[in-house]
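Peer 1: See the structures that follow.
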Structure 1
Amino acid sequence: MTASTLGTVLVTGGAGFIGCALSHKLAATAERWVVIDNLHPQVHPSAERPADLHEAAELVVGDVTDAAAWDALLADVRPDVIVHLAAETGTAQSLHAATSHAEANVVGTTEMLDALGRAGQVPAHFVLSSSRAVYGEGQWQREDGTVFEPGQRSHAQFERGEWDFPAAKPLPSRAAVTMPAPTSVYGATKLAQEHILSAWSAAHDAKLTVLRLQNVYGPGQSLINSYTGIVSLFSQLAMDGGTIQVYEDGRIVRDFVFIDDIAESFRAVITAGPAADVSRFDIGSGVGTTILELAQAIAAYHDAPAPVVNGMYRDGDVRHAECSIEDSLAGLDWAPAWDVTRGVAALQEWIAAQRGADVQE
């Protein structure tokens, strides 16, 4: 399938951050580009169609957990491709909002599949937006070369200030090698999505591509959602002259990947079509950045006070989340184009523009 021959594409949660960016890549070339989104107030405070959603996209306001909404939608739409973005996000939030995460991420997925069954429809290709959170701590390597899965850091470890696993170093996650072992409710629900879609697709001869995304940031990200977007949160604090607080010892590692690179990865998968019955790809920049490095760069950009490492922690947090993109580079017509320095600068400019627009209004 190429961009010029796209059939009907249905995007769940398609009015959000990634969905809007992707709509500008492909919506105009699809036979139909249909979005179902509940316009969650955590992302869409005005509950209006977002200006960033491409004009060619048909927006259906509805919740993926609502069977009636699905039945009404599928009476009018017969998707060739379903891009499943709809989800509750936020690893920390999920620990005290487990039910809402399970409802949106797990039940929302099963309601979609049940509705397809009632409508007698089998899309040719599912594309799932999964997460690096499915890996948990992933694999670490001891000094003697042995590789092990350390599991979740305990509350007692945090209280002692033991941030790392002793005499070991973390390894980048890689879908073909790293066993998923989520340490958050959010990660567990994303892995459940993978399993559910894999089982259903296999039984119905559909294809499934899973994109395990690292930490996505960039223009278009919600500036009011405190549970997603550490880059935007740090940026707004520094813009106001505040001091960024950094947890643990500052050396928590994340792979920050720019929104345009994320949208390009989805474009590559959708236009090329499925490579196998089930394919899994890690999508990131391929470069790890410590939270302290990120905070220092943002503070310096705004001439804000130097970040403070406060030794605080979040139960269930992962110490090191970085991926290898080797298999993604080989298997997709895709490569990241944005490094974190360029991407963070672009985000600062966008946030400043948004704030200026708010003042004028």
Structure 2
Amino acid sequence: MKYFDFESLNALVVTPAIMAKMNQIYELRGQQQDSLQKSRVALDRLVNIAKVESTDASNRIEGVYTSDTRLRELVNKKTTPHNRSEAEISGYRDVLELIHEHYQDIPITSNSILGLHKQLFNYTESTWGGHYKDINNTIVNHYKYGSQGVRFTPPPAHMTPELVDSLCHAYNQAIHAGVLSPLLLTGAFVFDFVSIHPFRDGNGRMSRLLMLLTLYQNNFLVGKFVSIEQLIEHTKSAYYERLQQSSTDWMTNGNSYAPFLDYFLSIILQAYRDLNERINITQPQAKSAAELVLNALQRELRPLSKRDLLSLVPEYSQRSIERALLELQNKQQIEKIGRGRATRYRLV
């Protein structure tokens, strides 16, 4: 019978690499505590940008997307969904907002998970929202050029309710006991949830929402300001590879959490590093929007979109960024490449 060993995570060996990443995350979180109480306007902009990026990225991983304009309108609740994809995007937006605002009030239980899943599909005609799967399923990896392969066969449908209850209980007990770092427990919880694959649809999106929920509850709030989902989307191949590596012998409790936890910690560390750069940018300084746009382009060493720059220079509004881009183009310090959605700016 499958069980969840959250007291030792199957005798997990914490490698020097895993320990180094954890130490850096704790260090950056500590350094940023005071900064997060300042520059509220800039930080509020980061929150709004991260909501759009997270909603976009988490759905795009599953092949669900819409145009940039429609995405922003949906996230900002300025329109209603026109099709199935936009209905699913709207559901993700609502659950993400609920977690952002009420994470302390949402217990990690089977009932909470079912309730969040129901909201995820509120705008669709699906009948399975808020219900565990009633048919067996498989976890399929999708690769470039349309190829795909079965990564893992989850437990059968009839075992799902008991497994989710058991997972939640094991996680809550371990958090309360405090024997292992909540970073490790959160990563393991997300991995085991994906492995159970408890729903007919929405498992990946639910896993990323639960990742944010458990991180926030343990005072790792970086996902509010930097899109962790986008970082996962940008490293999707590594994400699937590490999931597969940690899946071996999962049903017989012989799997190693180490490959997935190493990846998970890398993503969280990158998020904190990104936030650290943006907080440094947002500290009071006499720099114009044009100067900060130039700094961002020099630091990133790649062409950037307007959305990228809004995220990297959060203390200035979109109108200010647009004026800065025009000013820098007129001075021939940057140039615009591409058209429409593919428009980017780079140094001359």
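Peer 1: Suppose distance in nm of label points 7 Å out along Cα→Cβ at positions 96 and 128 works out to 3.0; of 1, 2, which structure was it derived from?
Peer 2: 1
Peer 1: If we compute distance in nm of label points 7 Å out along Cα→Cβ at positions 40 and 136 for structures 1, 2, which one ends up with the highest value?
Peer 2: Greatest value across 1, 2: structure 2.
Peer 1: Sticking with this one: Could you figure out which one of 1, 2 the value -18500 for helix-only ellipticity at 222 nm (-39500 (n - 2.57) for each DSSP H run of 4 or more, over all residues; to 500) was computed from?
Peer 2: The read-out comes from structure 2.
Peer 1: Determine which structure produced the value 1.00 for FRET efficiency 1/(1 + (r/R0)^6) of positions 168 and 208 (r between Cβ atoms, R0 = 41 Å, to 0.05), calculated from the coordinates; the candidates are 1, 2.
Peer 2: 2
Peer 1: Of the structures 1, 2, report the one carrying the highest value of distance in nm of label points 7 Å out along Cα→Cβ at positions 120 and 256.
Peer 2: Biggest value here belongs to 1.
Peer 1: Still on this structure: From 1, 2, which structure was relative contact order in percent (Cα under 8 Å, 6 or more apart) = 18 calculated on?
Peer 2: 1
Peer 1: Where is mean count of other Cβ atoms within 10 Å over residues 160-167 largest, in which of 1, 2?
Peer 2: Checked 1, 2; max of mean count of other Cβ atoms within 10 Å over residues 160-167 sits with 2.
Peer 1: Moving on. If you rank structures 1, 2 by FRET efficiency 1/(1 + (r/R0)^6) of positions 72 and 336 (r between Cβ atoms, R0 = 25 Å, to 0.05), which sits at the top with the largest value?
Peer 2: Evaluating FRET efficiency 1/(1 + (r/R0)^6) of positions 72 and 336 (r between Cβ atoms, R0 = 25 Å, to 0.05) on every structure, the highest lands on 2.
No lab work stands behind these numbers, since they all come straight from the coordinates. Since the model is a prediction, treat every value here as computed from it, not as a measurement. Cβ atoms are built from the backbone, for glycine too; each structure is taken alone.
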